[in-house]
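These notes open a run of structures that come right after.
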Structure P
Amino acid sequence: MNTFSTLQSVLISDPLRALWMLLTNVKFALALVFAAVFSGLLGVLIPQIPAEARENTVARAAWLELKHLDFGVWFEFLNALALFDVFHSAWFISLWFVVVVSVTVCTVSRFMPVWRSIHRPQKIVPNSYFEKASHRTNFSYTGEIDVVEDKLKRLRYTVEQVEGTTDIPGAKYLFAQRFSWAQYGTFVSHLALLMLLLGGLLTALAGDSRTLSLAEKRSAVPLFRDPGPGQIFVEMIDAVKGVDSDGHIIDFRSKFMVRRGDENIFCEATVNDPCDAYGYRFHQAAFFDDLALFSIADPGGKLLFEDVLDFENQVALVPVISVIARDGQVLFDEAVPQMATIESAAGMTALAELNLRNGSYTISWRLPSENNSAENMKVTITGPDLSATELFVGESLSSNLYEVTFKNPLLVPAINVLDMPGVSNEKVTVQLMKDRWGSDYLYVIGLRSDGEGLVLPVDKTWSSEDGFSFTFLERVDGSGIDVRRDPGDTFIWIAIVLGLLGLGITFYIPRRRLWVSFTGSQIFIAGIAPRSIRFEQELRKLSQAITGQSDTHSNELEDD
């Protein structure tokens with residue numbers, strides 16, 4: 001009767017026993033492993049919904065719409081099977097649960113046989129076993145059985161005399177074993193696998209992961225999307241970029257306050273040294289220094305906006321120019337902001353203007369494109385006493401009044417802001433710059449009615465013709481904080497420890513068992529040991545120790 005027929009017959013009479021047999025069936029276990037591996041492979045090969053878009057309905061719909069364009073007619077089929085979110089789908093978690101149950105049943109079912117093998121081993125074997133065992137030896141010996149027992153104990157065996165069969169009158173029998181407890185190694189390995197699967201299941205069901213963008217001078221940010229009494233707020237106090245005496249960055253760290261209700265926890269976190277609060281772990285994930293604290297007030301002084309302007313990692317390419325007069329005075333030595341752009345068939349060209357003693361100089365440069373990289377950047381300078389001259393990085397030109405050098409290209413934070421309060425233009429371009437003394441300022445295009453750019457230093461206010469006030473309060477830093485709750489990580493660490501322990505025991509401390517038959521003139525030894533050890537050498541060593549010879553010369557050692 002095959003396995004299926006057996007299961008079918010048992011299912012009718014005892015469903016629970018049939019389920020137990022199914023969960024301990026090797027073929028069923030292999031099918032589960034194949035299904036789990038195949039499912040994981042699907043989750044790797046098929047694009048998965050980003051974590052930040054999973055709980056955002058709008059972002060999720062937008063992402064799926066992009067995938068609809070990529071997969072065409074296959075999209076509906078893949079989406080119906082939740083293959084764009086495999087590891088969070090109900091069917092994958094259910095499969096994982098079945099695997100956990102199967103491994104649990106297999107682990108439990110192995111415990112009693114292992115326990116019996118260790119604590120109630122078979123101590124008596126038939127005499128025929130001494131002729132058929134895989135590891136066996138026999139040799140002449142006329143001494144006492146106590147000497148054999150003593151030699152085995154010296155080899156760290158646990159030995160006891162047992163009553164054997166009566167086939168050979170006067171024969172004496174010994175049972176010896178070494179590292180009997182090592183057989184628990186396989187059970188510990190199974191337990192490690194179970195802990196690993198449980199940890200993964202807990203992480204999938206109850207784990208949470210998200211990244212918060214926190215800036216100094218900004219109000220606390222809620223951790224959860226939906227409000228409630230258990231809401232947690234996180235407020236950045238200080239985002240720090242650590243530098244050494246040579247100006248090299250050595251670390252990034254964040255100091256922030258985590259609040260739930262009336263309770264506050266102060267945290268300091270780095271990439272490798274997280275902070276724990278309210279069951280969540282906070283890691284430093286990123287550092288931002290392209291944030292500007294900006295305010296706008298209406299003509300009556302009412303504050304319309306006071307928040308951090310995030311440049312969102314957008315940048316503009318500008319040249320760093322130095323101008324030195326003939327008398328050696330440094331007139332200019334800093335980055336020149338983009339003041340305008342011109343589009344042509346050749347690409348985008350940026351323009352800037354530099355006001356010197358004898359008039360204005362125009363600086364232009366091509367913006368990067370497929371055919372024009374930033375590494376090959378060159379600037380063209382034109383002035384009252386200077387015809388159009390091209391300079392590559394590091395090159396200089398001399399006029400009657402100045403020496404002008406194109407020192408290097410520089411990427412500066414820059415962003416287009418739409419519908420800024422108090423501004424009639426639809427778009428305002430803001431660049432975050434530094435002057436040659438290291439002071440920050442904003443260069444803003446779109447505020448002035450004459451179309452000219454506006455230089456707005458820190459703590460300076462500019463008022464428009466309509467009476468609106470714009471103030472650059474200060475440049476601030478921020479951090480990306482990775483927030484995680486992983487209830488399965490403890491199980492995973494336990495699994496790692498148990499796995500290493502179980503494998504170490506299995507491969508480096510294997511169990512040995514010996515049965516000895518002594519007839520008065522002849523000793524027969526048979527044993528069981530894993531193939532990973534050279535058991536025949538141990539038997540040879542034992543026979544030499546018993547006989548006191550350097551080698552034995554009968555049909556002493558056999559290893560099938």
Structure Q
Amino acid sequence: MKLLWKYVKRYWIWIVFGVIGLFLQLFFKLINPYLIRILIDQYIMKNDFAGATRIMYLILGFTLGLGIPLIFSSWAINMLTFKVMKDIRMDMFKHMMRQGLYFFSKTPTGVIVTRITNDVASVGDVLAGSIPAIVSDVFIITGVWVFLFLVNMKLALIELVFAPIIALLAIGFGRWLRNLYSHIRDVRATLNVKSQEILSAIPIIQVFVQVPRIRKDYEKTSLEYRNSLFKAFFITDIFNVLSGPVLKTSMQATAIVAGGYLILKNQSTIGDVVAFLTYISYLIEPIRDIADKYTMIQDATSAINKIQRFMNENWYIPEADNPHTGKPEGYIRYDDVHFAYPGTKKEVIRGVSFEALKGKKVALVGFTGSGKSTLLNLALRFYDVDKGAIYVDDIDIRQWKKDDLRSGAAVVLQEPFLFKGTIKDNITLGRDIPLDEVIDAAKRVHAHDFIKDLPDGYDTLVLSGGANLSVGQRQLISLARALVHHPSILILDEATASIDSETERLIQHGLEEVMKGRTTLMVAHRLSTIREADKILVLDSGRVVEEGTHDELLQKKGLYYELYMLQWASGE
């Protein structure tokens with residue numbers, strides 16, 4: 001709960017308002033049975049109905065007065081809750097956005113979404129409902145016992161025998177439920193992850209006839225979730241029965257019998273017994289409520305622990321103390337670079353050295369897993385090298401300000417991603433770029449022709465992920481996005497692998513002009529797209545095994561020649 005207190009204490013004034021309203025509300029509620037005792041013993045029993053009428057008005061006033069502090073405290077608590085939820089969610093978002101790529105590769109998307117949405121919502125539910133309710137319940141229980149002793153000490157001492165029973169019930173069932181609700185949250189998170197994966201892989205599941213297997217696995221997890229919930233609800237119901245009808249009836253029967261005996265001994269009054277019966281009914285309700293809210297608090301405690309672990313994840317790529325700023329000019333040099341992914345010992349990049357002169361095109365080729373994309377990721381400091389260094393404009397990239405380094409580069413990936421918004425917004429990414437420049441960039445990558453034919457042109461709404469556009473259209477827009485920001489460095493990671501040959505031809509014509517004057521690092525699946533590269537590096541198991549132009553490498557008849565002949569034979 002330390003994490004929660006860190007956020008709650010920022011808004012202490014709302015806590016004060018909430019507590020004041022809560023105290024007033026409880027005072028008005030607890031004073032009424034005491035006034036009823038006075039009404040019976042001092043007025044009704046003495047046939048003073050004029051005085052009884054005055055007391056009745058006073059009781060009515062306190063009853064009606066309950067609403068004002070109730071509204072006041074509810075407003076303060078809701079304000080506190082909304083502010084805390086916003087702060088936690090934004091801190092989690094900022095923390096997430098600072099992480100390196102490894103964090104996202106090892107953490108399922110469904111888990112991240114669950115943490116930022118469901119877990120924060122659980123915290124909000126507890127702040128707005130469970131914690132105020134439990135505080136209220138504790139005040140009521142304490143206040144009831146105080147008033148019981150004020151009304152009649154002997155009768156209160158007799159009722160006090162039930163206090164250990166109440167404590168044992170609460171502690172025993174509370175411990176039982178704590179671990180159960182932690183398990184329920186884990187299973188729920190697993191369900192979220194599986195749902196996310198299934199929805200993302202529907203075509204693969206259907207094509208490979210995996211529906212029965214997936215259904216069976218999903219049903220198994222769903223059944224575990226259902227059974228755990230049923231067990232938790234069953235245990236809660238048992239507690240409610242024991243702490244409700246059984247305990248209430250026992251305590252009230254004791255009050256009637258013991259109170260009647262004391263009345264006969266002139267040590268109590270009818271007003272005392274009536275007040276006791278009312279206070280006991282007040283006592284049972286919060287005890288049952290604590291049980292219900294306790295399970296919610298256990299649920300939220302588990303959520304807070306998971307949020308804490310999320311916030312403790314630190315795969316952040318550190319910023320230099322006095323980073324170099326400015327826009328890169330484009331010279332890139334790899335110097336004996338070694339790299340292994342976090343948590344592994346096997347190096348995927350082993351002693352790679354090469355340079356890309358300003359305005360030149362360097363292509364990386366090799367079999368799958370040879371380290372091509374990893375080298376591109378290292379260039380933009382999505383990871384830090386383990387040994388050696390990468391220089392941009394003869395400055396170690398670890399000394400560059402990360403935002404400046406990355407803003408000087410444009411990246412086009414094999415799987416283009418578009419955000420929900422207009423086509424223009426997806427090209428500019430929210431920057432203030434004139435429409436003329438956007439259209440010019442689209443024309444240079446041959447995207448303008450299909451964009452202008454859309455119903456609203458550049459204002460056409462794109463669905464999340466570009467679901468209403470073809471892969472080729474999405475790729476053309478992502479290329480226009482790269483070009484409109486005037487980068488000095490272009491990074492193309494199999495940018496033409498997901499499109500048809502005709503669209504590839506259009507893009508290649510556009511890129512030939514755009515790459516002039518810009519340093520380009522490219523990974524290409526189709527070797528035909530890198531014929532004009534100034535330098536081609538052939539990678540094998542994380543090492544550069546060949547280097548040269550297209551013609552030079554073919555003459556060597558090495559690995560590049562083998563790759564080229566394999567593609568030629570397959571007709572690519």
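One of P, Q was used to compute FRET efficiency 1/(1 + (r/R0)^6) of positions 145 and 241 (r between Cβ atoms, R0 = 41 Å, to 0.05), and the result was 0.00. Which label is that? Value 0.00 for FRET efficiency 1/(1 + (r/R0)^6) of positions 145 and 241 (r between Cβ atoms, R0 = 41 Å, to 0.05) corresponds to P out of P, Q. Across the set P, Q, distance in nm of label points 7 Å out along Cα→Cβ at positions 81 and 297 reaches its highest value in structure P. Each of P, Q could give relative contact order in percent (Cα under 8 Å, 6 or more apart), but the derived value 14 comes from Q.
Taking mean count of other Cβ atoms within 10 Å over residues 153-160 as the criterion, the top-ranked structure out of P, Q is Q, with the highest value. Starting from the value 35.4, 120: which structure in P, Q was Rg and Dmax of the Cα atoms in Å calculated from? Traced to structure Q. Quick check on the output: -20000 is helix-only ellipticity at 222 nm (-39500 (n - 2.57) for each DSSP H run of 4 or more, over all residues; to 500), derived from one of P, Q. Which one produced it? Attributed to the structure labelled Q.
For which of the structures P, Q does the calculation of FRET efficiency 1/(1 + (r/R0)^6) of positions 25 and 113 (r between Cβ atoms, R0 = 35 Å, to 0.05) return 0.40? The read-out was computed on structure Q.
Rule-based calculations on the coordinates, nothing more; no lab input. Remember, it's a predicted structure, so these values are computed and weren't measured experimentally. Cβ atoms are built from the backbone, for glycine too; each structure is taken alone.
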